[in-house]
Structures are given as structure tokens and as C-alpha cells.
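Heads up, there are several structures right after this.
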Structure 1
Amino acid sequence: MLKIRLARIGKKKKPVYRIVISEHTKDMYGNYLEILGHYNPHTKEISLKEDRIKYWLNIGAQSSDVVNNLLIKEGVVIGNKSKAVKISKKRKIKLDKKKENKKEIEEKTNKDDKKETEEKTNKDDKKETDDKKETEDKKEIEEEQKKKNEIN
């Protein structure tokens, strides 16, 4: 099976990649069929031979995930980008646990906030009822005093 993929060239810590087509079992650093372009990740410069890439894809060549994403970005191929980095099972489990912990913390804070707002509303309601009772009591006392004054 033919594959379009990246072959690393360039200096140490300064990679530049060739986009090559080769048999997927062969070493892509020397045994490739054709150079289809270049990619510099530092400057994001991409040069492609679009007609040759389309030719190889029509023949049935597959592209690696990274090359596929580059081709989609450049508009050579139409489709959805694929995930180039795979997450291991251990890492997935860790991430899931982290998400669950965050959800639990958010739920707790939401519950606490709801309780606080309920307590505040209850306190406010109590204050209002207490104020109403006090005003009613004052009115009753004033009325009683008026009656006493009228009698005297």
C-alpha cells in the first residue's frame, strides 16, 4: 500500500519535512517514489505539487494523519481533519477521572450556592415577617393607648 507521509530532513532541533510517497513498509528517508512537497513547521511554509498529490490519491495512495491535515488546510483535499495524536488508555482514564472530579466540585459549589441563596431568602422572609409583626404590634399598642386616653 502506498502512503503519502513526512520524511524528516534538516538540522538537529530544526526539522524540515519532505512530503513523499513510498510503500508503507519501506524506509521513507531514502526509498521513496517521489517528492511531493516540503513543509517547514517553524515558518509554516508549505510547498506542494498538487497535481501529483491528486494523481497518487486517485491511484489509491493513503495519506498519514498529519499529511491529511496539511492537505485539507491547503485546500488540496476536502474533508474533515483527523486526530494526529493518539491518547493512550491510561491517559484517557486519567483525563476522565479529572473531568469527573471537576463535575463533582461544580455540583457541590452549585448546591452550596443554592443553599446560601435559599438561606438568604429565608432570612429576608423572616425579617420581613418580623418587621410586619413589629409594625402590627406597634399599631395595636398605639390603638390601646388612644383608647385609654379617650377613657381618661
Structure 2
Amino acid sequence: MPRSDPISLEVLESLPDGILALNPSGGIDAFNQHLASLWHLPADVLDGRNAKGVFRLILPQLTAPRTLLTVLRPVRAEPGITTNDTLGLKDDRVIERHSQPLADQETGGRVWTFRDTTIRTNVEGALNEELYLFDLLMESLQGQ
């Protein structure tokens, strides 16, 4: 997906996720501004087209950097795999990460998507807590 293609640019920028498309040599083929804002990435790092530089800036933001590192190694060894996980950030945000080969698997390229799920995660946690308290209340009422 060439970065200069205007339609591709429009599509990338319209997506709610941060998008990072890499070529087989580890260079950045495409990204969107949501990626930059999500991870607080300076323009010069993204414009430099070096994925290692991007990941070097992402890792210190994570509460458990090994989570991402344990994904990066197998992806290099087995480029055809798809990976998903959840990343906790030091600023208390929660990011879902998805990675898969580009549709043209012969190129060896890869696309990474990052979605901020902090609000959903917090709401789910609060609902689970309320459900737990409700269950305790129901058990105590049944015991009377």
C-alpha cells in the first residue's frame, strides 16, 4: 500500500485504529495519524520509515514491554502468523493490538493495528464488579 496513493491515504486516515504497514525489510510503507497520536510518536520517527524506531518509542510506554516483545520475535520467525493481544500502558490506557500479514503474502509485509479500548475495558470491569456484588447479595438473601 504505497503511502502516496491518495485513496489509500484517505482510507488509512478514516479508520478509528492506529495503522502501521511494514515492508519485509522492516521499513514503514504506510501509517495513519491516529497511530502517531495514540502512541505520541514524533513525525520525524514516522517520516524516517524505520519500524524499529517506532517500536523503541512504544515499548517504554507499556506496563509490560515483554508482552509486545514476545510477539515481535515469533512474527519475525513465522511471518504468516496472525497475532492479537492487549497492551497495558503506564498512563492507564488499554490498547488492543492485532498483527497479520498483508493480503499479498508474497511480499512479506505486515500490518499492525492498535485500538484504544480503555473506556470499554473500564466499563466491563465496573460491570463485572457490580455483577459480583449482586451475586453476593443474592447469596446472602438465599441464606436467610
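Name the one structure among 1, 2 that distance in nm of label points 7 Å out along Cα→Cβ at positions 16 and 136 of 9.0 was derived from. It traces back to 1. Out of 1, 2, choose the structure whose coordinates give helix-only ellipticity at 222 nm (-39500 (n - 2.57) for each DSSP H run of 4 or more, over all residues; to 500) equal to -14000 when calculated. Comparing all candidates, it corresponds to 2.
Who wins on volume of the Cα convex hull per residue in Å³, for residues 24-71 alone among 1, 2, i.e. which is largest? Answer by largest value of volume of the Cα convex hull per residue in Å³, for residues 24-71 alone: 1.
A value of 1.67 for Rg/Rh (Cα atoms, Kirkwood Rh), calculated from one of 1, 2, originates in structure 1. Between structures 1, 2, the greatest calculated value of distance in nm of label points 7 Å out along Cα→Cβ at positions 48 and 64 is seen in 2.
Figure out for me which of the structures 1, 2 the number 14 belongs to, where relative contact order in percent (Cα under 8 Å, 6 or more apart) was derived from the coordinates. The read-out was computed on structure 1. Source structure of the calculated read-out (distance in nm of label points 7 Å out along Cα→Cβ at positions 8 and 56, 2.0) within 1, 2: 1. Once distance in nm of label points 7 Å out along Cα→Cβ at positions 96 and 112 is evaluated on every structure in 1, 2, the highest one turns out to be 1.
FYI, it's all coordinate maths here, none of it is from the lab. Since we're looking at a predicted model, the values are computed, not measured. Cβ atoms are built from the backbone, for glycine too; each structure is taken alone.
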